[in-house]
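As structure tokens, here come the structures.
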Structure P
Amino acid sequence: MGTTERIETLILCGGMGTRLREETEYRPKPMVEIGGRPILWHIMKGYASSGFTDFVICLGYKGEQIKEYFLNYEAMNNDFTVELGRPHPVTYYDSHCESGWRVTLADTGIETMTGARIKRASRYLTGDRFMVTYGDGVSDVDIRALLAFHRQAGTLATVTGVHPSSRFGELLVDGGRVAQFSEKPQTHEGLINGGFFVFERAFLEYLSDEAACVLEGEPLERAATEGQLAVFQHRGFWQCMDTFRDYQQLNQLWSTGEARWKRW
């Protein structure tokens, strides 16, 4: 599926994933697998199914494993012939469905926070609008509907609000705009931050490349206060892989054919 609008998707893949230490001691959280594929692959397949195949992966903790995954992608996902002693010894036979993906791997620092990761990777953005998501959450959110909503809202930023059972960033909503953004509140009511953001390039002015810049802190709080943060309400499936229990649940959904995020 193609699209006439080229929009890059930045995927935040630099965190240490300390609450999933059973898996992340050996690999970055985005490389933890669901059904034999990294959760990062599932996230990218979701965007690709809507026609968006330009990705910028913001690397940090154990980022070299993500680099190796994509450098070896053709060999690991294709049949191929090797002719030893030739200058171009490998012939690949197309057998995967990710042809045409454009993936930029950007080192953004080991201990860098989310806002600074976006700012540091922004040099790879080519247009006036871009998308951002986390490297540990899957959803059946309609990306094209999200973009259409963002355009109509006319704000610098749009966040997808979801209704899960756990606590994350709470969104206090006034109509179609976010009136207040509060990350990880003590009490949970209403929508929470599900990621799947859309930003105008001008939003980068809200960010700093200083390592301590947290997207979910002052930048989004300021955008909400200034009326520049809209919320796209998603009532479908959303789940992050925050704990080992989440990991087990997502793999169970995949193995039983109930993976609602699978739209490809």
Structure Q
Amino acid sequence: MGVEMFSLTGKVAVITGGGRGLGKAMALGLAAAGADVVVASRSQPELDSVADEIRSLGRKALAIATDVLSRESIQKLAAKTMDTFGKIDILVNNAGQGCYVPFLKISEEQWDQIIDVNLKGYFLCTQVLGQHMFKAKSGRVINISSAMASHPIRFIAPYAASKGAIDAMTRCLAQEWATRGITVNAIAPGYFATDMNKDAIVDEDISKLVMARTPVKRWAQPDELIGLVVYLASDASRFMTGAVLPIDGGWSAA
């Protein structure tokens, strides 16, 4: 077997937070590898633009505005995907929010919002969409975690807490679904040059801290995540489950 192990031809992938940043890069990367892709987020115009790019690659695409904190909204996402494609092979949980706030200044509402979007959203999406994989006895769940889950910096307590919980949920679910033909893995990115990090990039103090902790001394580009997500979505990773894989420029090694 050779490079065909990495082909996603005939597969259907659903990506939350797929309208921009890492989600957009992964959506286009999975499409380039052969998958038909469903992109979901709250912004329909962003999703429509990404869907058009996917179709330009010769793949089918759906753009479905979705609230990851609403089970009803996620059920509609699942229903539209199943009605169009008849299956869900790959789920990439990516929708999330960040923060950079001193612990004593974090409001209860801000804490709840970040934990809900970053953790509860993954739970709801995996439970609702994953049931179709469970019935089919086949699938790939890929959770986008963060290097901050195990090697956090200051001022990001709710974000780091949510990502640490995602790692734990990944390992737990991997064991539950291991005999159902479903793998459950997580990717732990370091600092990528995305809209989510645009304020940090121009903040001299934060950027200096990030560079001091990143051995390669640069911000990652979104397309540098594509190889790993394609690997985890493909047959090449069929014996890997419960893993949390860093892609962080050496952040977790320093």
Structure R
Amino acid sequence: MRPGPETPAVVSGGASGLGAATARALARRGARVAILDLNAERGAAVAGEVHGLFCAADATDPEAVAAALERAEAAHGVARIAVACAGIAPAGRSVDRDGRPHDPGLFARVVAVNLIGTFNLATQAAARMAAAPTLNGDGERGVVVMTASVAAFEGQIGQIGYAASKGGVASMTLPMARDLARSGVRVVSIAPGLFLTPMLEGLPEEAQASLGGQVPFPARLGSPDEYAALVVQIAENAMLNGSVIRLDGAIRMGPR
């Protein structure tokens, strides 16, 4: 399925970082993109840039996600590409230096945004795809791309909540692809390594360079455009299904 003229697409977390780059990449190929995000100012700006639609939505709220998808469908048609990029990465140790256990509210919040938010977009978008006409001789109806992380496999100190949430996304990928196979809907997750997103942009340049130097090759932080390029390739290549693809320059994260 080639993202081409008039292909409807939705991107959660599309107001910045990986999501914004993905929205731009899909729009350059002619897709009609709807951006779901909580940040109305940045979301509307990116939507205007790509001649798309902004829908304010909290990914953790299934009713809000349903309303946003309904609005996007009314404007563009059934989304055939759904990309879940909304995420947060607060730090917290299992037991902090003062002997206090990890804040359960913070843990629940990270899981809610990164895992349940991804689940909400993926399943609701997939249900709409499954009810739509097929697109080609394979019987394909659409593709869902979810965002995991190398932290799913090599979570670092202070990443207990983040690693758990991204591990959930990774583990959800294959069973979801198997569930949706009969409907012609593919599911693939990308596990980025160290990327220059808002989570890292606030660091000093020296710190960014130090982090980038840990990547075997290329020895730099990844660009959101490289993530977006993989999303496009996943959409185009029907044999990519049920896998978690590491996009990390061969890095394997150490404890800290």
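Where a number appears in this text, it was derived from the coordinates with a stated rule and is not lab data. Treat the numbers as computed from the prediction; the structure is a model and nothing was measured. Cβ atoms are built from the backbone, for glycine too; each structure is taken alone.
Here Cα extents along the principal axes in Å was derived from just one of the structures P, Q, R, and that gives 56, 37, 37; the source is R.
Looking across P, Q, R, the calculation of distance in nm of label points 7 Å out along Cα→Cβ at positions 45 and 221 that yields 1.7 traces back to R.
Suppose you compute distance in nm of label points 7 Å out along Cα→Cβ at positions 53 and 69 for every structure in P, Q, R: which one lands on 2.7?
Matching structure: Q.
When Rg and Dmax of the Cα atoms in Å, for residues 85-204 alone is computed across structures P, Q, R, the figure 16.9, 61 traces back to R.
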